[in-house]
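Down below are the structures I want you to see.
Values in this text are rule-based calculations from the coordinates and carry no lab data. Everything numeric in this text was worked out from a predicted model, so none of it was measured. Cβ atoms are built from the backbone, for glycine too; each structure is taken alone.
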Structure I
Amino acid sequence: MKPYVSRNDEGCIIFEWRDKDRRFGIAVEKELKESGWYYVDKDGTMESGELPAELLQYFKG
């Protein structure tokens, strides 16, 4: 599955993997503590959460 990368007007970078039945994404916000992940399936069931500190450390500049 190929990742898609986009940026919104507020500067959030979104990495998203999609197929016909589901989407998984990681959103990296300018304020890192607001970053998170999400999963949505074809039925609209959604799960989301915060990114672990171990992952956030790679985005610190």
Structure II
Amino acid sequence: MSFESLKNITPAVFYFASVLCFVFANLLKEESLSFYYVLLVLGLVSFFAGMLKRIRTKR
């Protein structure tokens, strides 16, 4: 599996994806607790991916 396409994504896209995951997680919290936790983890992963991308591009 190649992650070459992730190199061209800006940090703002990762931040936006994390916000979307957090919003959908809160909307689905009452209906499906498993989706809630999956979306929370995806939101955290995308947030930290955006932070790492931002740190690496500053150098």
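Computing helix-only ellipticity at 222 nm (-39500 (n - 2.57) for each DSSP H run of 4 or more, over all residues; to 500) gives -25500 for which of I, II? Structure of origin is II. Structures I, II were compared on distance in nm of label points 7 Å out along Cα→Cβ at positions 5 and 29, and the highest value belongs to II. For which of the structures I, II does the calculation of P(r) over Cα pairs in 5 Å bins from 0, in percent return 4, 18, 26, 24, 17, 8, 2, 0? This value belongs to structure I.
Can you rank I, II by relative contact order in percent (Cα under 8 Å, 6 or more apart) and just name the one with the largest value?
II
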